[in-house]
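Asks: There are structures below to look over.
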Structure P
Amino acid sequence: MTPPKVAIIVPTYNSVSDCLSCLESLMKLAYPDFAVTVVDDGSTDGTSEAVSRLYPKVRILQGDGNLWWTGCMNVGSRDALERGADYVMAMNSDVCVAPDCLLELVRCAEENKPCIVGSLIYFMGDPQRIWCAGGMMVWPLVGATHIGYNERDQGQFEGVREVEWTPGMGTLYPRKILLELDCFDRKFPQYYADADFSLRARRKGYRVLVTSRSRLFNDTETTGFLLREEGITWAEIKTVFISLRSAFDIGTYPRFVWRYSPPLLFWFCLGWHYFRLTRGICKRLWRSIFGYRRPDALSGSC
């Protein structure tokens, strides 16, 4: 039987080293029919040139710097569908995959079709520690959260499990669902478009699964914008609230809460999340103003 044709879409922006490492792992995939497309959203660090030189069979599509993750995925996915792909696999350029990753994703998808299938994702620096085993929605206090975050892998997520959403890396989307939902919603340019797609698919009656046999390794140090523990600058505070690089951008996050929080709890959910964020910022700001000392620095030696 002819294996399904898979297109792997890798959005990237100014991350040439990470992108090349990602492609190196993708080239080792044990699957007979896949093609890789890099969507370069206006990089100025020579990403496209390096990819073209080292991986001439990789298709490169160019963006203008305003696509972000969602726009890159839409450009790559629509191009893949036009070229006859049966599945689209979403990737990030800072992720590496196990060689049997795609084979296991397709196997699970074919056995349960039509459905969305995600991978078990580990921290790249600690490959036995789980970053995400799928996602769930926990209202009103948490919202979209990762299952298994920071847990040691002891087989607790073995097998195929149904979840509410999966991250936009190592997730396999079938042609049928991509066409029906018209790909990803640009109202969520960088964050939440992956969760939104899964949740919209579930509303249409499709299942969202995670198979532990498909493994990814995520370099969390380069994922999005992360607040430092030691302190914070005013520029970083501004980034938290108004940059698309932040998961709490005030132009994006409230839309997601409005769409998926319980109707009567919208303001409570939104207020609680920003209260927690503001409290964390105030702690870091205090440390920046008055100095920060790690706990081990408080103890003297005898």
Structure Q
Amino acid sequence: MNKIPHFCTNCKIKVHSIDELLFVEETTTKGFCSEKCIMQFYTPYLSFFSDLEIKFKESLETDEFEDYTDMYSDPKLLSEVTDLPDETFEYKDEVEVSYHLHVKYFAKEDIYYIIICTHYDKKPAFIYFKLLTKNLKLVEKYREYFDQSVLDSSSSEQGLEAINIPDDTLEDLEQKKSEHLALLIERRKNSDIPFETFNIYDDYLSLTLDDPDQVFHFEDEVGDKLTNYIKTFKKAGQEFYYVVTCSKVEIKDKELTKLALLPVISFPSIDKELYKHYAIGESKTSRLKN
């Protein structure tokens, strides 16, 4: 007999046995007394993923809308997406909560079916979001958002070491950082945001990589392929933009080859002339305000 009682994660009602609780995540720290409580608990996440769709469509400058009501209500189609997806991606946040993306292409209808869900017992359990679309660029948005083979923007040196980045790659990265820091010092004005205050803008690095206004792919002076991520923000009433320059490298981890996104340099700025030095190359998105 368990000495400490169990309670519903949502309504906190006491249950007599853990067998009375419903679980929809691999972690058993969240248990619910009913499907109603499950829905109530996850409602903010439903709103988040709904808003994410809007942001992605805005970034692609599309207001695509087609009536797929019949397809959404078809359980056979949904079961194919849950049980036989063409692709799956898992995103784990800072506290190891997992979010799963399933992508299925239906050739006959020439349409992609996407779901975002939890997994329990290695199978889809609770569905946060469903999307049917013919827009491949929109599908790519979701793939990029959930693909953790590309390192999270907040990766620290400890995180980089955790995936066994070779020493020569780290040395090349440090050299690249020195080169681009020298360029930044040369280009920036004294009236710009001071270097000594950059640390208070650290949180904007991950925000920029997660949802950039603009992305530029380019080659630097020595021919290395880099990517600039740029996003505008407002802090204490002052508008500024944040730039993150990244290098993509292939990392061999055991038998797998992963694509790692390694930040080279990042900084905030209010100088529009400096911005022009980083808005170069092939542009992928464009939502910056003039």
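Asks: Can you spot which of P, Q the value 0.30 was calculated from, given it is FRET efficiency 1/(1 + (r/R0)^6) of positions 108 and 236 (r between Cβ atoms, R0 = 35 Å, to 0.05)? Write down the numbers at each step before the final one.
Replies: Values: P: 0.30; Q: 0.05.
Derived from the structure labelled P.
Asks: On percent of Cα pairs over 34 Å apart, which of the structures labelled P, Q is highest?
Replies: Values: P: 22; Q: 35.
Evaluating percent of Cα pairs over 34 Å apart on every structure, the highest lands on Q.
Asks: Compute distance in nm of label points 7 Å out along Cα→Cβ at positions 12 and 36 for each of P, Q and report the one that scores greatest. The partial results should precede the final answer.
Replies: Details: P: 0.8; Q: 1.8.
The maximum falls on structure Q.
Asks: Assuming 5.5 is distance in nm of label points 7 Å out along Cα→Cβ at positions 84 and 188 as calculated from a single structure, say which of P, Q it is. List each step's numbers first, then the result.
Replies: Working: P: 3.3; Q: 5.5.
Structure Q accounts for this read-out.
Asks: Have a look at P, Q and say which one yields 0.30 for FRET efficiency 1/(1 + (r/R0)^6) of positions 100 and 196 (r between Cβ atoms, R0 = 25 Å, to 0.05), as calculated.
Replies: On the way: P: 0.30; Q: 0.05.
Among P, Q, the structure yielding 0.30 for FRET efficiency 1/(1 + (r/R0)^6) of positions 100 and 196 (r between Cβ atoms, R0 = 25 Å, to 0.05) is P.
Asks: Okay, moving on. Who wins on relative contact order in percent (Cα under 8 Å, 6 or more apart) among P, Q, i.e. which is largest?
Replies: On the way: P: 18; Q: 13.
Answer by largest value of relative contact order in percent (Cα under 8 Å, 6 or more apart): P.
None of the figures in this text is laboratory data; all of them are computed from the coordinates on show. Remember, predicted model here, so these are calculated numbers, not experimental data. Cβ atoms are built from the backbone, for glycine too; each structure is taken alone.
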